[in-house]
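Every number here is computed from the coordinates shown, using simple stated rules; none is lab data. Worth saying up front: this structure is predicted, and the values here are computed from it rather than measured. Cβ atoms are built from the backbone, for glycine too; each structure is taken alone.
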Structure I
Amino acid sequence: MKINRCTRNGVICLITLAFILKAQAQSADSSRFFYLKALNEKSNRLNLVAYNDFQRSLQYDSTNPDVLRETGLSAVTLRKYENAIVVFERLLRIQQNDTTGINQLAILYFWTQKWDKAVHYASRALQLHTGSNNYYMLGKSYYEMEDYGHAFSYLPTAAAEDPKNAEIPYLIARAYVDMSNYKPAIPYFQKAIALDSSKVQWLYECALVYATIYDDVSAIKYYDIAAARGYKKDNDFYENLADSYIAAGQAAKGLQILQDLVAKKPADLELLNSLGFTSYKLKKYDEAIEYWDRILSYDKQNGRALYMIGMAYQKKGDTQKGKELCDKAIALDPSLKNLKTEIRLEQ
């Protein structure tokens with residue numbers, strides 16, 4: 001009997017389909033075998049072994065949401081964050097509203113400081129009413145992206161959800177500072193420090209903000225607390241502390257600190273200028289002249305230093321010489337004509 005071509009092709013197709021179905025069934029069985037094996041290993045805290053078997057399961061079935069989900073979670077446990085991101089992204093291509101995938105990606109992108117993606121997935125989590133700390137992740141992510149308006153939209157709610165999280169009021173304080181709006185930052189710094197007084201950097205920043213709003217008595221208080229709790233007392237610390245002592249009416253203390261510093265930084269013109277003004281304020285005119293003379297030894301065209309030497313000579317009683325020096329300084333820099341003798345030192 002002769003079999004026609006059409007019948008023969010149909011038989012071949014059926015055989016091929018049978019092989020395909022058999023292969024798929026075998027792959028599904030193999031995937032399930034390694035998946036169940038990995039679940040058992042995970043329950044026994046054999047995390048690395050379980051992760052490897054979850055991956056083997058994926059080799060046989062790369063589209064199984066359950067396997068993808070467990071593989072991603074296992075990668076997170078092992079801190080393989082980039083691997084976990086790849087797996088959860090694949091999961092969402094299969095199940096776009098999978099809550100585990102969305103929650104984990106929000107957290108993973110937040111942990112890895114990919115702020116725009118953290119915002120994307122935390123926003124999706126909020127829309128689906130799933131996950132936790134979404135307001136905090138959104139608030140901090142927007143802060144890190146320098147979008148303070150959106151940060152303020154989320155951080156107050158985050159604080160209400162987690163009132164013990166000291167970083168939240170700190171972020172609000174820093175947002176105000178970054179926008180050069182210093183007074184509203186103070187209560188948030190205080191709240192953050194009350195929640196976590198171990199953050200010496202926060203104490204120091206709070207001191208700087210107090211100095212910026214001319215509350216130097218409070219600034220000194222926070223400088224001292226920061227130092228007592230271990231903040232590194234580098235040159236900048238001492239310069240800022242000295243400035244606050246001077247501004248708070250304790251110029252002698254400030255002067256002593258500056259004199260100690262100039263021994264370390266003898267060619268620092270800003271420091272020499274601060275010493276000149278502080279000495280002048282304390283009516284130590286010869287010392288003031290000496291410091292401004294040192295500035296002129298480095299910068300002979302420094303009209304400001306020359307003008308203040310002239311003022312110091314006038315205070316000493318040598319009016320003629322003082323006026324001549326002031327006139328010479330004004331010729332170098334006409335803006336000095338209206339220079340006031342009582343100024344607040346720059347930091």
Structure II
Amino acid sequence: MKQWLALLLLITLSITSFAVGQQEDRVLHIYTAFDSGEAKYYIDAFEAETGIDVQWVRMSSGEVLARIEAEAGNPQASVWHAGSNTSHINAATKDLLMPYRPNTDFYLADMLHAKDWAWTGFYTGAIGFVTNTNFLAKTGAKAPTSWRDLLDPVFAKNVSIAYPYTSGTAYTTYATLIQMLGLEKALDFWEEFDKNSILQYNKSGSAAIAQAGLGEVAIGISFSHDILAKGVNKGYPVVMTFPKEGTGYEVGGLSLIKGGPEPELGKQFIDWCYTVKAQNLFQNYNRLPVNPKATVKEGSVTLDQVNLIEYDHIWAGENKDKLVTAWRDRIGK
């Protein structure tokens with residue numbers, strides 16, 4: 001009898017241990033570059049649909065890249081979620097990512113993935129200007145419709161943008177100017193921009209939107225989807241414009257982190273991000289989905305509605321370290 005009880009106890013402990021092991025295996029660790037509220041919105045939906053527990057940390061794109069690089073010998077997360085693909089491309093040049101081709105039921109255009117699938121894109125959006133309309137009414141100024149308009153004395157020390165080395169938004173802005181003007185002329189412009197127009201730099205690209213909405217600055221530079229979701233749709237007194245000579249755009253990236261602890265769960269999360277259900281969630285934040293069956297929210301600015309430059313994401317990503325160093329050497333921040 002005692003032997004049977006001992007055997008029963010052993011079996012019970014084994015089953016319990018197995019169940020705990022299974023439960024632990026259903027935990028996915030990710031780093032996300034979405035703002036915390038938006039990240040939670042998507043991650044909660046994934047957890048509810050799959051039963052997988054996601055433990056996540058929110059950082060700007062530049063911070064995620066630095067974290068992954070620092071942890072290369074012992075990765076602590078399996079997925080890099082969101083942020084401009086230029087930072088993902090830069091990570092790929094450092095062999096920090098694990099190629100993975102998502103399981104989708106639609107064609108993923110060449111511009112939406114690396115040749116070896118080290119990263120893939122799951123949303124897009126263009127760089128724009130957000131301007132406080134109370135400031136315009138008070139000063140009689142017009143919302144900027146050109147890069148040079150940002151240097152107008154009426155906007156002196158009244159513009160906000162993020163650091164190009166912490167923010168994918170600001171780096172896209174910087175890389176856009178370089179591709180339009182060349183490095184030296186772009187730095188000349190930014191030096192004048194920094195001296196005359198910029199009040200402060202932020203870590204996150206979307207922070208400038210609330211600053212413009214609250215009247216802390218006249219102008220912020222950010223992505224159009226963020227300007228709509230976090231400015232216009234929030235009821236702030238702001239207007240969105242775009243530079244007439246051309247602007248750059250982002251492809252929001254997804255990557256598997258090389259050596260991450262849960263690669264199979266990471267692949268499941270990436271696959272989910274391309275489903276119609278997941279892509280339709282972008283309507284709440286005015287992002288442009290890449291799944292052709294998903295719905296674009298009314299009022300969103302699609303890329304064909306904006307004068308885009310022939311923005312070279314690969315070049316911008318592969319040369320990011322060098323270009324950021326040039327910016328910091330010249331601007332001194």
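Points to keep in mind about this one:
- In this comparison of I, II, the computed figure 3.4 for distance in nm of label points 7 Å out along Cα→Cβ at positions 91 and 163 is attributed to I.
- For 22, 31, 24, 15, 6, 2, 0 (P(r) over Cα pairs in 20 Å bins from 0, in percent, calculated) the corresponding structure among I, II: I
- Structures I, II were shown, and relative contact order in percent (Cα under 8 Å, 6 or more apart) at 6 was computed from I.
- At a computed -12500 (helix-only ellipticity at 222 nm (-39500 (n - 2.57) for each DSSP H run of 4 or more, over all residues; to 500)), which of I, II: II
- Computed 1.08 for Rg/Rh (Cα atoms, Kirkwood Rh), for residues 227-298 alone - originating structure among I, II: II
- Highest-scoring label, criterion being distance in nm of label points 7 Å out along Cα→Cβ at positions 235 and 315, among I, II: II
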